[in-house]
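These notes open a run of structures that come right after.
None of the figures in this text is laboratory data; all of them are computed from the coordinates on show. Note that the coordinates shown come from a computational prediction; the quantities given were computed from them, not determined experimentally. Cβ atoms are built from the backbone, for glycine too; each structure is taken alone.
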Structure 1
Amino acid sequence: MTHTNLHKNIGQALIEFGIITENQFETAMMYLGNADNRISKSLVELGFISEEKLTEILSKKLNLPSLALDSMEINPDVTKLLPFDLARRCSSVPVLLLGNTLTIATDDPLDTTTLNEISSHTHKEIRIAVAPLTEIQKALDKYQCNMITGNR
């Protein structure tokens with residue numbers, strides 16, 4: 001699946017939910033250009049939606065838990081399950097391991113390609129939670145040392 005299709009997944013979902021218009025989505029896609037950014041980041045930067053509102057809507061509409069990563073302490077052993085470069089590229093943070101199920105916080109729960117890649121790398125079933133991108137980035141910075149030395 002191409003990056004454009006991934007952007008369309010979350011963009012189309014937000015259009016269907018009545019959160020953004022087709023025009024706003026097209027503007028965000030043009031703003032995004034060829035950069036390897038996330039459509040959610042473009043929508044926030046353009047002021048079409050706040051990160052908090054985006055997280056809340058995705059959580060409610062997709063029936064997924066929402067996490068406040070800023071107020072969480074994540075077990076360092078859990079962060080070692082995902083290498084930093086993969087976590088940064090996927091904008092995802094491993095937050096909890098129960099049995100063979102790894103809970104991942106992400107800002108784009110509709111990005112199945114990324115989630116499949118994480119599952120393939122970790123050999124775990126993936127459970128999704130939604131979190132704002134800035135909190136994911138802060139958590140990645142906080143746990144970077146653990147993730148670099150984690151299992152690859």
Structure 2
Amino acid sequence: MRKDRTINNYVSVEINNETRRQIEEEELMAIVKHVLRSEKISRAELSIALVGTQKSRELNKRYRQKDKAANVLSFPIADDVSGVVRGEIILCPAQIQRDAKVHGMIFEETLRWMLIHGILHVAGYDHETETDAEHMEKLEEKYLKSKSFLQ
């Protein structure tokens with residue numbers, strides 16, 4: 001089910017759940033709002049899609065040349081002119097569930113982590129170098145621990 005949401009006049013988020021898994025979309029919105037505000041991003045257009053394993057595998061193979069489902073894929077859309085952060089975040093709940101078990105975490109916490117990870121990628125962060133990876137991990141931990149978005 002596709003839902004378009006507007007956080008304010010400058011931030012819009014589209015959520016498209018293509019899976020049967022029930023997802024707390026209000027919580028996803030709260031996480032987006034929290035991370036964008038903390039990163040001082042006031043203008044953004046994001047699309048969040050929750051997809052099945054097969055779709056995730058197809059996208060991961062096409063764009064990353066990895067023939068397996070990904071827990072999260074992020075596609076920043078460059079637009080240096082307007083200053084608006086734009087991008088698409090693809091989450092695979094089935095893969096996130098498997099990863100949660102591996103990490104000894106619950107599904108909801110792992111979903112939050114992967115969404116935060118995806119938002120940070122769209123915002124311009126990466127983990128190509130060890131320094132960048134450490135910085136990104138610290139931000140993820142900071143946002144996961146704050147949990148102010150749950151209030």
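Determine which structure produced the value 44, 29, 24 for Cα extents along the principal axes in Å, calculated from the coordinates; the candidates are 1, 2. So the calculation was done on 1.
If distance in nm of label points 7 Å out along Cα→Cβ at positions 31 and 103 is computed to be 3.1, which of 1, 2 is the source? Working through the options, I get structure 1. Comparing relative contact order in percent (Cα under 8 Å, 6 or more apart) across structures 1, 2, the highest figure is found for 1. One of 1, 2 was used to calculate distance in nm of label points 7 Å out along Cα→Cβ at positions 111 and 135, giving 3.1; which? Checking each candidate, the match is 2.
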